[in-house]
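Readers should treat all values here as calculations from the given coordinates under stated rules, not as data from a laboratory. Just so it is clear, the model here is predicted, and its values are computed rather than measured. Cβ atoms are built from the backbone, for glycine too; each structure is taken alone.
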Structure 1
Amino acid sequence: MAVTWNDITEGMAIPELKKNCSTQQLVLWAAASGDFYQIHYDQDFARGTGLPGIIVHGALKHAFLGQLLHDWLGRNGKIRRFGCSYRGMDFPNQDIVCKGIVTRKYEENGEKLVDLEIWTENPEGKKTTPGTATVVITA
């Protein structure tokens, strides 16, 4: 069920999105995005750079946050803007949980707007990809 304006309150959490990347998904993302840096698919290379193993692309986690927002809005809104920072590593075959909290609900120029804090969390609960978003609610 998509969210409506009356459903939204400041401080509310939006439904979480759980992702778990396989190494195959990382290779597919590399092909689609053109990001073939070996730390995302070559275990020996990644370890040679000092990493514990291959890591999930930051831009893929950004896309997951876009999916989090889209899933919450459904047909009742649109994403005005969103962005994030890559602050921590996530690894394949581990849960990445995408979360969000409504920080502001307001009307401006006839539009119903909602600001959110969004982020990904690793299995230890550390925020690895913090960000913000503004969405327009149409229902």
Structure 2
Amino acid sequence: MSDMYRILPRYFEHKDARGSIAGLLNVGVWREMNLIASDAGATRGHHYHKETQECFVVLVGKIHVVFRRPLAGSGWEQKERIFVAGEVFIVEPTVEHTFHILEASQWINLLSKPVDTDQPDFHKYAGDEANT
């Protein structure tokens, strides 16, 4: 487990003649929900939030996510993981997240704080503006 992101395991699964149901998310208080779609080769994100926690539910595709934050002094703490359809993860505030789309993908994005268009909680780390 990482303190930059959390993978949420399915909390229940049931299958019968009608099909199946899987419990994906039973934590958090979410205030905004978005559906995101990207073609293979696209890059998204490359920002962090000071106050907002984000949850992602991958519906289709494969996404390579890089998580990072500055270390005290200098340098970066960095982790990365490939997420596929059916996986759910939460990104903590102050953690930069960049999505490299490996296959055409669709995912749901949930935010703990709605986006304020006048003062959005989207930030870049100092000296990192060129890496957008």
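Annotations
- Structure responsible for 20, 39, 27, 11, 2, with P(r) over Cα pairs in 10 Å bins from 0, in percent, for residues 24-87 alone calculated and labels 1, 2 on offer: 1
- Read-out FRET efficiency 1/(1 + (r/R0)^6) of positions 8 and 40 (r between Cβ atoms, R0 = 35 Å, to 0.05), computed value 0.45, structure in 1, 2: 1
- Structure with the greatest value (metric mean count of other Cβ atoms within 10 Å over residues 104-111, set 1, 2): 2
- Across the set 1, 2, mean count of other Cβ atoms within 10 Å over residues 48-55 reaches its highest value in structure 2.
- Relative contact order in percent (Cα under 8 Å, 6 or more apart) derived as 31 - corresponding label from 1, 2: 1
- Value -7000, calculated as helix-only ellipticity at 222 nm (-39500 (n - 2.57) for each DSSP H run of 4 or more, over all residues; to 500), assigned to which of 1, 2: 1
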